[in-house]
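Take a look at the structures below.
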Structure 1
Amino acid sequence: MTTAPLVAVAHGSRDPRSAETIHRLLGVVRALRPELDVRVAFLDLSEPLLGEVLDAVRADGHREAVVVPLLLGHAFHARVDVPAAVADAQQRHPDLRVRIGDVLGPDPRLDAAAWRRLLDAGADPDDPELGVLLAGAGSSHAPANRLVADVAARWQALTSWTGTVATFAAAAAPDVPAAIEALRARGARRFAVGSWFLAPGLLPDRITDLATAHSDRPLIAGPMADDLGVADLVLHRYDLATLEVPLPALA
């Protein structure tokens with residue numbers, strides 16, 4: 001029996017650094033499991049799109065595929081866009097069975113990847129005058145924002161920092177200036193920004209610009225995507241999905 005290809009689908013971005021980072025992540029995934037057919041897809045703004053990749057999977061003779069969303073929470077893309085793209089592909093290919101894996105978050109491997117990036121940027125867990133922002137995209141779906149806040153709270157419990165707060169680039173509060181002012185009011189004299197982003201792009205750049213404008217030389221962590229732990233998590237989501245009942249073929 002042929003193993004179902006892993007189709008990893010990311011947001012997509014006008015910023016070419018984003019797709020480059022996702023491709024590097026999938027390179028790590030392939031290195032961890034060389035025998036697996038691993039394909040990259042995007043929901044928008046980058047190519048190839050998810051529907052096009054599923055078309056290619058069927059054209060290559062496969063009857064099954066596993067889609068793993070490279071998304072950090074259950075926001076709109078995960079709840080609406082991914083299932084819709086899969087359903088459209090199955091309309092075109094009624095004999096194609098598709099499993100959709102879970103999103104990447106929450107998972108301790110994501111926490112650890114973001115933590116490593118922050119330490120790499122120079123954050124000292126024993127610095128009592130350091131205020132830390134954990135920056136995410138922001139969503140109108142409150143549970144997705146709460147996931148970021150929960151990670152920030154766990155970090156606070158492990159460190160001597162003045163405080164650790166979640167902050168968002170859009171659609172949710174607090175924004176970066178408000179988060180910095182709140183930490184400053186609690187006594188923070190230095191600032192660091194952790195990244196709850198998989199890849200660079202316009203929103204992480206906005207976070208960096210705001211942090212730099214509202215504090216003196218903040219430490220800025222890089223995104224998580226090509227971390228070994230994230231690659232392992234992608235494979236874990238694939239493995240779990242293969243144990244579940246696939247979305248049935250339409251004929």
Structure 2
Amino acid sequence: ELFGHVKGAFTGAIRERVGLFERAEGGTIFLDEIAELPKDLQAKLLRVLQERTYVTVGGSHPKHANVRVISATHQSLRQAVTDGAFREDLMFRLRVVPMWIPALRERREDIELLASTFLLRLGDSGRHKFKRIHPKAMQSLMDYQWTGNVRELQNVMEYVSVVGSGDVLTIDLLPPEFRESRRRAQHIFPQATPELQDDAFAESSEPWPTSERELLVRALASANGKKGKAAEILGMHRTTLWRKMKEYGLTGW
């Protein structure tokens with residue numbers, strides 16, 4: 001696939017196939033998950049980077065490669081070299097201008113822009129078109145840990161574009177796992193009113209609170225220190241709130 005093959009190069013090669021490097025001539029080729037490249041292809045890629053030439057499968061004459069190579073991986077190439085799975089000389093050839101992109105959960109400020117962009121593209125491609133994302137749904141997206149990074153976010157947006165309806169992407173359209181953090185918070189104070197908690201916490205950029213102390217602090221902050229309002233958000237009597245504040249050393253509010 002990378003270098004192409006000539007007709008008859010192997011069983012089933014009934015016609016010549018142009019490889020990705022030839023198609024990218026004069027431009028850029030992006031090699032994703034480079035750490036998973038087989039050892040035999042690593043040697044061929046190293047030759048391309050060093051000599052700017054390659055030979056198609058079954059061919060006999062080298063072809064010139066005028067291509068800029070960009071590669072990516074979620075693994076540590078140094079560890080792959082240590083494990084014997086990746087060539088050290090190829091690693092150095094690839095690392096001309098290295099860039100490290102933090103995980104999506106470490107740059108949550110990008111989630112809203114990415115989610116909106118994915119929805120716009122999906123709508124333009126014929127999927128259901130949302131005009132906006134409801135704040136509660138956006139907060140659920142912000143709370144999520146995104147172990148699958150941007151690809152997982154894109155998959156979620158594809159999911160809602162299939163099951164969605166209406167102009168607004170609401171929280172009930174998201175997969176169930178995006179409501180887990182809210183359920184954990186409501187288990188802390190099961191008597192709390194979910195609607196009040198949503199309204200109180202929707203504007204915060206912080207993850208949904210998952211401990212009793214965190215929930216107390218967030219409720220007090222949302223209520224601007226007003227104990228009666230904070231108690232209402234948490235669904236408890238004001239005297240209970242005072243007792244818990246004293247228990248957690250929050251009497252400074």
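Here are some notes:
- Of the structures 1, 2, the one that 2.7 was derived from, the read-out being distance in nm of label points 7 Å out along Cα→Cβ at positions 40 and 80: 1
- If FRET efficiency 1/(1 + (r/R0)^6) of positions 16 and 64 (r between Cβ atoms, R0 = 35 Å, to 0.05) is computed and equals 1.00, the structure in 1, 2: 2
- Between structures 1, 2, the greatest calculated value of Kirkwood radius over Cα pairs in Å, for residues 88-167 alone is seen in 1.
- Computed over structures 1, 2, Rg/Rh (Cα atoms, Kirkwood Rh) reaches its largest value in 2.
- If relative contact order in percent (Cα under 8 Å, 6 or more apart) is computed and equals 25, the structure in 1, 2: 1
- Highest-scoring entry among 1, 2, by mean count of other Cβ atoms within 10 Å over residues 24-31, is 1.
Each value in this text was obtained by applying a stated rule to the coordinates, not by laboratory testing. Computed from a predicted model, the values in this text were never measured in an experiment. Cβ atoms are built from the backbone, for glycine too; each structure is taken alone.
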